[in-house]
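Below you'll find a set of structures to go through.
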Structure I
Amino acid sequence: MAHTRLPLIAPNQSMVTTWQSPLKIAIDRARELEREPGVLAATVLGGFPFADVPFAGIATIVVTDGDAALARRHADELAAICWERRDDFTIHPVPAAAAVAEAMAASPGSVYVLADIADSGASGAAGDGTVLLAALLEANARSAAVAQIMDAEAVAACIEAGVGSEVTLRVGGKHDDLHGSPVEIIGIVRSIHTGSFPLAGPMGAGTMASRGRTVVLEIGGPDGIELQLTELRGHPHDLNYFRAFGIEPTERRMLALKSAAHFRAAFEPIATKVIEVDAPGISTPNLSSLDYRALRRPIYPLDPEARWSPASQML
């Protein structure tokens, strides 16, 4: 058996299916190697970039039938595939203001999905990030629907005020200081919902989702911003995260949602374009913004000077 570990920590990739990940190229090659005489198994380990442990990152393992040199050669080959394409692992999210401006300038009938990938509920993030909401408010966005901001305090205030009432609130940014500051809004309480609804899309169809009591606020008039406030964090990967609350996603110019990858199966078919938004949060692909303390260094892309070759590999 041979084991090669790269000084390469790569963010999880959620690119469109027409883009071929360098990790997939390496995995496909590993499957080919397993069909060669003497090769028992070949594995490419993608690693988990959010783990602050010494040996996070990509590694390769090849097991042969007693031929150590063959195992070493193939393990190094798989590692080289990833290392030579290391720049392709980098994700370049778009600043929130630029994403909103592009969507607003698009032709009538367009549906832009603005994904707040750094505040994904499935990644354990707070679910109350405010940077994208603030950009929508600053731009006086029209035909925009937001799923969601987790803020139990704001939900309670809206329920107390009642449907049809105008409320002034500071929402979001209350769970921690990693996802943006609270944002002041003025809106009309349009609906109050239990927050439980069935899923109907490619992931989890027929099961129930629950975000606790949910309020939809209308900001800037009927064609302005529809903001969902929830008691619990959510993971909007299904069109019913909008439809269950009276919002038809195919009829909105902008759908702002908090998900890093799972949303694509349901939302890409209706989207004119998906934009991954650059906002702060613990599921960000901008790894340089994270406070690593145990991770071995140097490692790419945190350290652009990091180097690897089969002769200098880290065992």
Structure II
Amino acid sequence: MASSAKLPKRVSVYEVSPRDGLQNESAQVATHAKVRLIEALVDAGISRIEVGSFVAPKWVPQMVDADEVCRMIGRRPGVTYAGLCPNARGLDRALAAKVDEIAVFVSASETHNRKNVNKTIGQTLKAFEPVIGPAVDAGLKVRAYVSTMWGCPYEGDVDPKRGLELAQHLLGEGCYQVSLGDTIGVGTPTQTEKILDLFATEVPVEQIALHLHDTRGTALANVLVGLQAGITAFDASVAGLGGCPYAPGAAGNLATEDLVYTLDGMGIETGIDLEKLWQAGQVAEAIVGRELPGKVHRAGVRSLGK
């Protein structure tokens, strides 16, 4: 176990529930309900939040109202409002919606990439050419996701060197950060350590984020490995909402409350009020109309140190 003195003092949490969390819901969530969730999360102290996805509605019907959501939310100073953006058309919409940041996405697995966006990895990177550079030129920050780094539901094990090559390419094109995804929640601490050791040889640690699913209950163990490696950016979804519609069995993002509870208990700052975050989780559960799996969400919050 690494000494706590070597752990970061502060971590940035990137909230994905309004996008990654809701995109897998079969019943359409009302626009005003999405806005209510976003504003509850911001009230809790979330300062980086992915509010929607500017993709064709036929692929992700739940995100059809992303433009309207962006118009309706009350913007809070100091909060970064981001949107997923796969192509030039999506960038046009994102610019019109006045987001602060966009995210692009590609899989380290060829098969998952084809299932996810109906393109090869090469075609996907080509589609980013009129997105990343123009977005940066327009004053937007650009973040990238590399999915299925720990394993693919179709191909099984994935060579992390493929993910490293993609990350290097995306950073070279102008992305400020690459979020590495355990899309189906198969990662173990030893595997995570190997992936991060590989990346450490080529990519500055401040340009790496982790997007961990808790499908098999290992997300927080992998977070600890990330912290020990110097990672200070983690993606999470309130109450554990969501999963990937093109990764069978992948339901269960790392719950933001579970992440913040753990970080609070370790003395690592996030700027997030856990009680208010728990309340935001209640909002999430109410708008989807079913019980959500986050551990702190279900057990409740107790005051640490008492």
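No lab work stands behind these numbers, since they all come straight from the coordinates. Worth saying up front: this structure is predicted, and the values here are computed from it rather than measured. Cβ atoms are built from the backbone, for glycine too; each structure is taken alone.
The value 18.2 for mean count of other Cβ atoms within 10 Å over residues 183-190 was derived from one model only; which of I, II is it? Mind dumping the intermediate values first?
On the way: I: 18.2; II: 20.9.
Source structure: I.
The value 12.1 for mean count of other Cβ atoms within 10 Å over residues 159-166 was derived from one model only; which of I, II is it?
Values: I: 12.1; II: 18.4.
Attributed to the structure labelled I.
If helix-only ellipticity at 222 nm (-39500 (n - 2.57) for each DSSP H run of 4 or more, over all residues; to 500) is computed to be -6000, which of I, II is the source?
Working: I: -6000; II: -12000.
Considering all the candidates, the number was obtained from I.
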* **Which of I, II yields 43, 19, 17 [semi-axes √(5λ) of the Cα gyration tensor in Å, calculated]** => I
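Using relative contact order in percent (Cα under 8 Å, 6 or more apart) for the comparison, can you identify which of I, II gives the largest number?
Details: I: 25; II: 21.
Checked I, II; max of relative contact order in percent (Cα under 8 Å, 6 or more apart) sits with I.
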